[in-house]
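Colleague: Structures given as structure tokens follow.
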Structure P
């Protein structure tokens, strides 16, 4: 069982963990999340619920991408698919 399934047993989708990413989901967050480090920069993708009524922020897109450091989260994008979220990270990494 992956972390997100243990931490969010009522999650309404099956997430396929992209290669190289680590599931760090924690029940005190609003939804599951994955991280991956490129060099010194860590990227985190929050994967909100499919059902828009269950999302933390109504009207928000499903996947929110952040660059993290020890103090801050900087949002670099929002998408409606995991593929677009990974593409957003790859675009940022390849700048």
Structure Q
């Protein structure tokens, strides 16, 4: 069933602030999303933060959020903003955006 038609599939927008660029944070986020079966994307923002959009079950999205809040040893996560939002587009996998 498509994400747009499935009420069990949610979409979460996440902004991660801290030392999260140049430390493989996007690759870490992709690996975490792939392991959880999430779809969406992650990208660096000009202000030094990282943004991610992820689609999946609420349980898997909660798990993803916990991983991003923890980060990886080379990173430093100062704060994380997140919100559930309406699904407007369906993703086929989880990718790193470079622009």
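Read the figures in this text as sums done on the coordinates, not as results from a lab. The structure presented is a predicted model; accordingly, all values stated were derived computationally and were not measured. Cβ atoms are built from the backbone, for glycine too; each structure is taken alone.
Colleague: Taking distance in nm of label points 7 Å out along Cα→Cβ at positions 20 and 36 from the coordinates of each of P, Q, which one would give 0.5?
Modeller: Working: P: 0.5; Q: 1.3.
Label of the source structure: P.
Colleague: For the read-out relative contact order in percent (Cα under 8 Å, 6 or more apart), a value of 44 was computed from one structure; give its label from P, Q.
Modeller: Numbers: P: 17; Q: 44.
The structure behind it is Q.
Colleague: Given a computed value of -8000 for helix-only ellipticity at 222 nm (-39500 (n - 2.57) for each DSSP H run of 4 or more, over all residues; to 500), which structure among P, Q does it belong to? It would help to have the intermediate numbers written out before the result.
Modeller: Details: P: -5000; Q: -8000.
Checking each candidate, the match is Q.
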